[in-house]
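Once you scroll down, you'll see the structures, which are given as C-alpha cells.
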Structure 1
Amino acid sequence: MTSTVTDQPPPNPMKAAPPLEPPPWTDDFGAELDRLRAEIVARRGARDARYIHTVIAVQRGLEAGGRIALAVSLLPPAWLAGTAMLTTAKVLENMELGHNILHGQWDWMGDPAVHSTTWEWDFLTPADAWKHTHNHLHHTYTNVVGRDRDLGYTVLRMSPEQPWHPAYLLQPLYAALLAPVFEWGIALYDLEADAVTAGRKSVRSLLGEIGRLLRKGARQAAKDYVLFPLLAGPSALPCLLGNLTANALRNVWAHTVIFCGHFPGEVRTFTEADIEGETRGAWYLRQIQGSADFEGGPLLHILSGNLGHQIEHHLFPDLPSNRYAELAPRVRDLCEEHDVPYVTGPLWRQYVSMWGRVVRHAVPG
C-alpha cells in the first residue's frame with residue numbers, strides 16, 4: 001500500500017535506519033521504470049517544444065512588464081504590479097526554465113537558444129558550477145551521507161548518520177536566514193571550498209571559480225541594482241527596492257520548493273554501504289525513497305518548475321518537466337504494487353514536516 005505523509009508514522013529520530021537491502025524484484029521494478037522513460041522519450045515532440053517556448057515567452061513578457069512598471073514606481077500601484085510581475089518572471093526563469101534546461105531536458109530539440117550548454121540563468125551561481133554539484137553529485141548520490149553534498153548543503157544536519165556538532169543547535173535559525181539569500185548560499189556552496197581542505201581540489205581551481213562567481217555576481221548586481229534603477233530616473237529608489245524584493249521572494253520560493261522536495265521527515269537517507277554494487281533498479285528505489293512530492297494545481301507546479309513532482313524528477317531528470325504530471329500517477333501505482341513508500345502531501349504539510357526535520361536533527365541523537 002502506498003505510504004504518504006498522512007498514513008505513515010515518522011521514523012524514530014534516535015535510531016538510524018538499517019542498511020538498505022534491495023528486494024528480489026528490484027530489477028523488474030527498474031525495468032518497468034525504464035519502459036516508462038522510453039515511452040516518454042518516444043512521444044516527446046512538438047507539444048513539448050510549444051510548452052517550453054510558451055513558458056519562455058510568458059517569462060520574458062512578465063519581466064518586460066515588471067521592468068516597465070518599476071520604471072514609474074513612484075506610483076504605489078505601479079510598484080506593486082511591477083514587483084509582482086518581476087518576482088513571477090524570476091521564479092519562472094529560475095525554476096521552470098533555468099533548472100530544467102540545465103538538466104538537458106530540452107537538448108533533444110537541437111535549439112541552441114534552449115540548450116544545457118548555452119543557457120545561463122538569472123541566478124548568482126554560474127551554470128557550469130551548478131551542473132557539477134547538482135546534476136552530477138546530487139542526482140548520482142541522492143541522500144547518501146558523505147557523498148551527496150546537497151544533504152544539508154554542508155551546513156545543516158539532516159540525518160542521524162551525520163556527526164553532531166554544537167553549531168547545529170542554531171541550524172533552525174540559519175536555515176531560516178538562508179531563505180531570502182538562497183542564491184548567495186548556493187553560489188558559495190557550489191565553490192566546494194571544503195574539497196580544497198579535503199585534498200580533492202586545488203587552490204588554483206578554487207580561485208578560478210571564485211573569479212567566475214565574482215564576474216557573474218557583478219553582472220547580476222549591475223543589472224538589478226544599478227542599470228535599471230538608473231533608467232528609472234525619479235523612480236530609482238522604489239525600482240531598486242522592487243528588484244531587491246523580487247530577488248528575495250524568488251529566493252524564499254526556491255528554498256521552499258527545494259527543501260520540501262528533499263527534507264520532509266519521511267524521506268530516507270542512506271550510507272555508502274547501501275550503494276555498494278547498486279544496480280539501476282536499486283538506484284531507482286533510492287531516488288524514490290530519497291525524495292518527496294507535494295500536491296497542487298497546474299499553476300503551482302509550473303511556478304515550482306514541476307518540482308512538486310520531485311520523485312519523478314529524480315527518476316527521470318532529463319525528461320521534459322511538463323511530462324512529470326502524467327508520469328506521477330503511474331510511478332505511484334508502481335510503488336503501491338511493490339509496497340514502496342511514496343512520500344507526498346500538500347505543500348503546507350511538507351513544509352511543516354521539513355522544519356520538523358531541521359529542528360529534530362539540530363540536537364544530538
Structure 2
Amino acid sequence: MPRILIIDDERPIRNTLRDILEYEKFDVDDVADGIEGIELVKNNEYDVILCDIKMPKMDGLEVLSVITELTDTPVIMVSGHGNIDTAVEAIKHGAYDYISKPPDLNRLLVTLRNATDRSRLVTETKTLKKKLEVKFKMIGESKPMQDIKEMIARVAPTNARVLITGPNGSGKELVARAIHENSPRQAMPFIDVNCAAIPSELIESQLFGHEKGSFTSAIKQRKGDFELANGGTIFLDEIGDMSMSAQAKVLRVLQENKLTRVGGEKELSVDVRVIAATNKDLSQEILKGNFREDLYHRLSVILIKVPPLASRLDDIPELAQHFMESALQEMGRPNIQFLPEAIDELQKLPWSGNIRELRNVIERLIILCDKEITSDDVKRYASPLN
C-alpha cells in the first residue's frame with residue numbers, strides 16, 4: 001500500500017485529502033506545518049509527499065528544498081494562491097508536479113499514481129545498483145590487491161586505454177568495472193563484450209552494427225556495441241580470440257574514433273573508452289601472426305596484471321566470507337560459519353580456477369554442510385572431482 005504524507009496548514013483540506021486517498025487504498029499521514037513534516041520525513045519512508053506552498057512557520061518551497069536534500073521521494077506542491085510562475089518556481093526547486101486548490105480529483109489521482117510508480121522505479125533501481133555493487137565489488141587487502149587498487153585510482157580519472165591480463169577466473173572484469181565506476185564516464189554505459197563467445201563471422205556485426213539487408217539474416221538495422229557504448233566504456237574481454245579482420249576495424253576506431261556499420265557507407269563518430277582483457281600472452285600471439293602488433297600498442301597504454309588467487313592467499317578469508325554471505329542471501333538459507341580450521345584448509349588448496357573456482361566451492365559447501373564448515377568438509381567437497 002503506497003504511503004502518502006500530506007503537509008498542509010488547513011485542517012479541512014487535510015481531512016478531505018485523507019478521506020479521498022484512504023478510499024483509494026493509500027496509507028496517509030498528515031501534519032499542519034513544514035517543520036513537523038520534515039521530522040516525519042527524517043524518520044519514515046514515504047512514496048509521495050503532498051505539500052502546501054503558503055504555510056506559517058515555514059514556506060512550502062523551503063520545505064521542498066529541505067525534503068529534496070533528505071530523500072528522492074517525489075513531492076507534489078499544492079496551492080490555492082498559485083499561478084504559472086509559482087508552478088515553474090516549484091518545479092525548479094525539485095517538485096515532481098504542481099496542483100492548484102481545490103484539486104481536480106482525477107488529475108490528483110493520476111499524478112499520485114505516476115509519482116508512486118516513479119518512486120517504486122527509483123527504489124528498484126537503487127536495489128539493483130546495490131546488488132551490482134556487491135556482485136562486482138573487489139575484495140581483498142593483500143599486497144597484490146592494494147597495488148591494483150592504487151593503479152585503478154590513478155588510471156580511472158583519465159581516458160587512457162587499459163589492457164588487463166591474468167589467468168581465467170582471476171577477476172579481470174572486476175578491474176574493468178572498477179575503472180569505469182571511478183571514471184568521469186560512470187553515468188554512461190559499460191558494454192561488456194566476450195570476444196571468445198561470438199563466432200568470427202558475427203563479431204564485426206556485434207561490435208560495429210549492420211545495415212538492413214547487409215547479409216541474409218540482417219532483417220533490420222542494428223547498432224553495434226561501440227555505438228551503444230558511446231560516451232561510456234567498452235570492455236573487450238578475451239580480445240586475444242578476436243579475428244584479424246575485426247582487429248583491423250577496432251584499430252581504425254581507436255585511431256579515428258569513427259566506425260562504419262557492416263554493409264554501410266556512412267561514417268559514425270564515437271567517443272568510447274576501450275578496456276581490453278586477455279588470458280593469453282599477446283607477445284606470443286603476435287609472433288604467431290594471430291594478433292596485430294599495432295593494435296596491441298594502441299590497447300596497452302596502461303597494463304594491469306591481475307594475479308592468480310595462489311598469489312594472494314591472504315585474501316581467502318575475506319573472499320570466502322563475502323561469497324558465503326552473497327550465496328546465503330540468494331538461497332534464503334540461515335547463517336553458516338567457517339571454522340578457522342576450514343579457512344586454513346582453503347588456503348592450502350592450489351586454486352587453478354582462481355576466484356571463480358573459490359566461489360563455486362563456497363556455494364557447494366553451503367549447500368552440502370549444515371551450521372558449521374569444518375576442515376574435513378573442505379577436504380571432502382572442495383575438489384570438483386569428488
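All of the numbers you see were taken from the coordinates with simple rules; none came from a lab. Computed from a prediction, not measured in an experiment: that's the story for all the values here. Cβ atoms are built from the backbone, for glycine too; each structure is taken alone.
Which of the displayed structures (1, 2) returns the greatest value of distance in nm of label points 7 Å out along Cα→Cβ at positions 214 and 334 on calculation?
2
Among the shown structures 1, 2, from which was the value 24.0 of mean count of other Cβ atoms within 10 Å over residues 86-93 calculated?
1
Can you tell which of 1, 2 yields 3.8 when mean projected area of the Cα convex hull in nm², for residues 126-173 alone is derived from it?
1
Out of 1, 2, which one gives 68, 52, 42 for Cα extents along the principal axes in Å as computed from the coordinates?
Value 68, 52, 42 for Cα extents along the principal axes in Å corresponds to 1 out of 1, 2.
Please compute distance in nm of label points 7 Å out along Cα→Cβ at positions 230 and 286 for structures 1, 2 and give me the label with the greatest value.
With respect to distance in nm of label points 7 Å out along Cα→Cβ at positions 230 and 286, the highest-scoring structure among 1, 2 is 1.
Work out which structure the value -16000 belongs to, where helix-only ellipticity at 222 nm (-39500 (n - 2.57) for each DSSP H run of 4 or more, over all residues; to 500) was derived from one of 1, 2.
Only one of 1, 2 returns -16000 for helix-only ellipticity at 222 nm (-39500 (n - 2.57) for each DSSP H run of 4 or more, over all residues; to 500), namely 1.
With distance in nm of label points 7 Å out along Cα→Cβ at positions 94 and 190 as the yardstick, tell me which of 1, 2 scores highest.
2
For distance in nm of label points 7 Å out along Cα→Cβ at positions 278 and 342, find whichever of 1, 2 sits highest and give me its label.
With respect to distance in nm of label points 7 Å out along Cα→Cβ at positions 278 and 342, the highest-scoring structure among 1, 2 is 2.
Any idea which of 1, 2 comes out highest on distance in nm of label points 7 Å out along Cα→Cβ at positions 70 and 246?
2
Give the label, chosen from 1, 2, of the structure having the highest value of relative contact order in percent (Cα under 8 Å, 6 or more apart).
Comparing 1, 2, the top value of relative contact order in percent (Cα under 8 Å, 6 or more apart) belongs to 1.
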